[in-house]
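Below you'll find a set of structures to go through.
Computed from the coordinates by the stated procedures, all read-outs in this text should not be read as laboratory data. Quick caveat: nothing in here was measured; it's all calculated off a predicted structure. Cβ atoms are built from the backbone, for glycine too; each structure is taken alone.
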Structure 1
Amino acid sequence: MLRRVRSDRTLLPLVEITPELPCADAPAPLATVLQQLRTATAALHRALEARLPLTHSRLDLDTYKRIIEAYYGFHLPLQQSMERFLAPQGIDPARQKIPALIKDLRALGLTELQIQALPLCAELPAIGSVAQLLGVMYVMEGATLGGQVLRRIIADKLGVDADSGGEFLDVYGRDTGRLWKAFLKQLAEFDDPLYNTEVVQSARLTFKSFQTWLERAGVLNNA
């Protein structure tokens, strides 16, 4: 469980008080951290989604295999970074993604030695605070949620299912919705103007790092 020390706050009265009408000059309420994340990453999300060939009409099995290889090269070191920050408890076992990627790579024809030899991303977003961790998780857990749509597309186009190279796209299975809601609950509990900017910056850096890595792996369409 993610924890952060909060300052004491005045308790709200137990009886309901009729609120005064807001002054015309009163400042607008601050956006929640989730609203800020959605706004700040929307363009980055659209740009990456447009260049990723998973939904392209000419997608073939070789391109798909190279994408999964690139995903492995990004997710493995990123998960290791998260594990180091969360030590000693580590990542929730339900959120482990690497076993699914390894299973897919094996199903797509890679040997253990070939998997171990795959290049790994070295330019990752920093994870040195809970705020940075939540920013990274917003991007990666959101991508996992989106995998539900991609899973159906890949099955239709390539005939790939969970046993033939598509496990990662449905890595949480029936728990996808539950785990996403659990993450949103953690994010809401952490919501604080003092830290929200750091969360948002971390999410943006994660998008940029992931896109740069996929470009270097040669799996993105031209911008």
Structure 2
Amino acid sequence: MNGKCIIIGAGDFNGLKNEYGEDITPGAADLLIAADGGYDAVLEIGLTPDIVVGDFDSREGKVPKVSGSTELVELKVEKNDTDLGHAVELGFERGYRDFLLFGASGGRLSHTEANIRIMRGIVERGGSAVLYGKDSNIRIFKDGRIDYSEKDRGMLSLFSLSEISEGVTIRGLKYPLTDYTMSFTDPIGVSNMFTGEKGYIEVRKGVLLAINEYREREAGL
């Protein structure tokens, strides 16, 4: 399937924008899911979700009244998955493997951490995931490479989510690495900087977490 599963949660939301501030418009092949309070965010930007899912605790239990082709999936408050995690499962069930997550960071730190773990689960199942925050994006990738363009800006921090990630290489950023072995506790990848050149990060074997913060590095950090 060529389309993407776009999920909007109840966290910080700054519109459907990519890392360059460009609007993302869901296409006919895409699936748009509102998770719990993300339903209100979807309505605010004038879109109609294909699916609304949640226990709606972030809406004080108010279950939205959907109409037309929008599907409503109401969950119990006591459950073994988060609303956003259930939304991801719905995406997989419908054949989607590429996920864009919005409103999935900010607010409670525990929820952001849960969503990072959900992203790793997507990658382990052969999919891809990008989490777009208010002023950042998060990517997780396994045994592969991410390319960056001259338009990328700010800081890039890279961490191993595996106990060991082998063959870590960074090119086109201020601080390069070549065939580096990065451990789970290794902070060497923090606060690298884009230089206005094309670049990439690569791992031969392992799972990496890449955090792109759009602001420039502040003195002393």
Structure 3
Amino acid sequence: MKNKIFNVEFLGMPGSGKSYIQNIVLKKLKLKNYLNYYSDYKLLNRISKIFFFFRFLLSYPIFSLKTLMLIKLSKQQANEKNKHMYYFVNEASLYSYFISLNKNIFLINSEGFLYRTSFYFNQNKSNLKLKHYLRNVPKVDMVILIKNKKKDNIFRANSRINEYKYNSHDIKNYGKKNKLIDRISKIYKSNNKCKFLKIYNYQKKIGKTELDKIIKTIKK
């Protein structure tokens, strides 16, 4: 790994096991001369978040503008727009902060910029618009796509206490969102500058073989 930041992002439907797998990988992965991080929104105080968010805007103006416009023009309810704005500000400020450290950083994110993209677009939007947007996303070095059965994803997500839960609208549009995530994955799979890995998490607990595959691919 020659990057100052080696950025790994997960893609997968809510409840597929992204955060669960992320936490296991962080515990098992040992990279010499690299600091391990994930998106911890409590890492920065409010003033620091504002500072690093504006620094991010200056570093990635096109991506930032497109994202802010997508959120603003979304047909979602005001509370949903506010939620996506909250996620974007936190992700952007943390990313900018990690860059500022000027150290070798291993950043693994179960719900990063790519995952958030699946909320901004819909299945009817053309691949061209999606590709244009993704071209401006800060560099992703590896994408891990987690696949699981629909009923298991819904059961897992709705069993959690304080996190995302599927409502009737989400269940109705499950297929569309799943296809959009596959479209995003396909674009990154065809990018020879980005590692891509597809993992099937059909068991109650992810197996050792799958975990070894993730860690081995990261270390390549």
One of 1, 2, 3 was used to calculate mean count of other Cβ atoms within 10 Å over residues 134-141, yielding 23.9; that structure is 1
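Among the shown structures 1, 2, 3, from which was the value 5.3 of distance in nm of label points 7 Å out along Cα→Cβ at positions 46 and 166 calculated? Mind dumping the intermediate values first?
Working: 1: 2.9; 2: 5.3; 3: 3.8.
That value comes from structure 2.
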Computing semi-axes √(5λ) of the Cα gyration tensor in Å for each of 1, 2, 3, the value 32, 18, 16 comes from structure 2
So if we calculate mean count of other Cβ atoms within 10 Å over residues 110-117 for every structure here (1, 2, 3), which label has the highest result? 3
helix-only ellipticity at 222 nm (-39500 (n - 2.57) for each DSSP H run of 4 or more, over all residues; to 500) was computed and gave -17000; which structure, 1, 2, 3, did it come from? 3
